[in-house]
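Asker: Take a look at the structures listed below.
Read the figures in this text as sums done on the coordinates, not as results from a lab. What you see is a predicted model, and the numbers here were worked out from it, not measured in a lab. Cβ atoms are built from the backbone, for glycine too; each structure is taken alone.
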Structure 1
Amino acid sequence: MSRHALIVGAGSGLSAALARALAKDGYQCVLVARDVAKLTSLCSETGATAMGCDASSAADVNRLFEQLDARAIVPSVVIYNAGARVRGPVAEVDPAAVAHSINVSAFGGFLVGQQAARRMLAAGAGTILFTGASASVKGFAQSASFAMGKFALRGLAQSMARELGPRGIHVAHVVIDGGIRSATRAVPADAPDSLLDPGAIAETYLHLIHQPRSAWSMEVELRPWTERF
């Protein structure tokens, strides 16, 4: 019987590394993004299925999970990797842009987590992982919207972990404290360890998925040794 993993907020970088790692581990992945065209190559590489969804829309998220139900797909792993940010002085930043950022970073996590929890409770097991950032624990200047969204996502993860853990569902929050290497963000020659390797991050997600329930982690922080705490 196939094991399914759902990655919401899929694209290049970390989510692509997660898809590759999960596929290698035997999962059939469903990759979710607003623009599914960008997932064509990754789906071809990993055998994943792409589905469109605006994670900040309750109607869209409900429809996504109903479509999964119609295909008899019950993900045993759900990863929320979506986020949005708007930078600017707090006295000047556009409130509508801030609301959008919080909706994607935090409210979308609630919507996806709620739908995943309903199905995992029925199954009696599952893993829900939320991708955090430095902003989950540190509010930086001119980045209030991202800090608000990521702080809220962290609170959601803690609440869900305490509520759902006793019922067999592992919920954890991963703080990515540093920049992630990508095709458009190369590691500087004079600072070879200054960016996180997305493949290495994905290995930690797999470790969380495989943790025995007698020793579950609720939160893990990942950072290059060069990153200041």
Structure 2
Amino acid sequence: MNNVPALCRGSRALLQDWLECNPARSLSFCIPAIILGCGAYGFTMGMWQGWTMATYVAIKFPLVILATLLVNGIINGMLAMALGSGIGFRQSFQFLLAGFALMSIILLSLSPVALFVVFHAADPTDPGAGQLHSIILLSHTLMITYAGIVSHSSLLGQVRDFATSPSHGTRTFFAWLAGNLFVGAQISWIMRPFFGSPGLEVQFLRDDPMNGSFYDTIWKSLMNIFIL
């Protein structure tokens, strides 16, 4: 438990230990943190459609983060090498793992807020539920994006220190951040639904997971709220 405040502070000593001395220790802390934090937040996301959807999303959301971790662990390692940061694949993975663990802790702290919103929202069968769906989608997108940016930003100083030069570290960090947001968004789209669309049945996965894109849905949600 002592790792939680240290990680939230972006402790250099903790990250140094994970990166150089005992990387296995980071796995034993970060993976449970991701499962607990994202599982709790996922449960609140699905509650709008009931207990079944809440259970599905509590399982799926940590899987989205872990899948993003695996994919971006490879991509980030290649980006770090291409940008001349001097950071290897294992170190890239360790930074990413720490970032997702902190993101999960932030999301865990936001879960009561998300649950409060769900309990005070209209039923998904009510008239106008389509616009409410758009609001919920954008709200969760903003909260998850906020948690991701804040958590990864806390690691910027350590990435700059660990790289061959601060400028190389900065370029590498922002390349990582952009890649994490893009890949995470697309994996979450493939593994939808997370709170269910009004009129569609509750499912663990959609029958057409590759149809459409996350960004098209965000645009349509914005149009639904501000134009229609």
Structure 3
Amino acid sequence: MSVENFLRDPVSLIAALGTLVAAIASLIKAISKLREQTLPSSPEQKPSRSSALAILLKMPVFVVGVLLALISVGIFTARGLLPPPPRVAITSPASGQQIEIRIFAETGSGSFTVSGTSSEVFTNPDLRLYVLIHPADPFATGWWIQQPATVDRNGQWTTVAWYGAKEFPPQAGNQIDILAVVADPAQVGSRVQTGDPKDIHPVAQSDIVRVRIGAIK
């Protein structure tokens, strides 16, 4: 897990809170020891003239408390400085919509356009936006990875998705699941299919949209 992924993960927040609690406990313990060392044991005994800070700095529990507090503050600060995480959504087609498929005679595959919105993708050269297609009815295992979508500076994106083949041509009434993901191209590689979208480690993904083929041209 990279540092950025750790900071975005809720685990980092739990770690920061746990470290802060441990720091407070250590500092309270150090202050209690300080009081024990500086309070006179009898009315005749004079209080120690050593400065409180000098005494504290000699206490390992105080030093540990300060270090834990610094680590906790560092994690909270780093989380606050992180840019917003990437986001992606499909706006067309809408879930439940009937779509028109255009058949490519040479391959028997049908194409249709998918578009949507995104953020923090256009400005990141290490990320691409992909549409994944899953045959829902008739059912087939796996998700087919389409070519990276074109994303403009406003976050609007569009791509052409392909469904079916000569052996399994698109038919009116077929249902298709559509998913948009943002991922590192290195994780996708040259693969055209994945058993589970999680296998390409997306940093963001849309809701799944299920559509039905209504017309074929």
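Asker: For distance in nm of label points 7 Å out along Cα→Cβ at positions 36 and 52, which of 1, 2, 3 scores largest?
Answerer: For this comparison of distance in nm of label points 7 Å out along Cα→Cβ at positions 36 and 52, the top structure is 2.
Asker: Related question: Of the structures labelled 1, 2, 3, one was used to calculate semi-axes √(5λ) of the Cα gyration tensor in Å, giving 26, 21, 19. Name it.
Answerer: Going through each structure in turn, the value belongs to 1.
Asker: With distance in nm of label points 7 Å out along Cα→Cβ at positions 92 and 156 derived from the coordinates and found to be 0.9, which of 1, 2, 3 does the value describe?
Answerer: 3
Asker: Starting from the value -12000: which structure in 1, 2, 3 was helix-only ellipticity at 222 nm (-39500 (n - 2.57) for each DSSP H run of 4 or more, over all residues; to 500) calculated from?
Answerer: Traced to structure 1.
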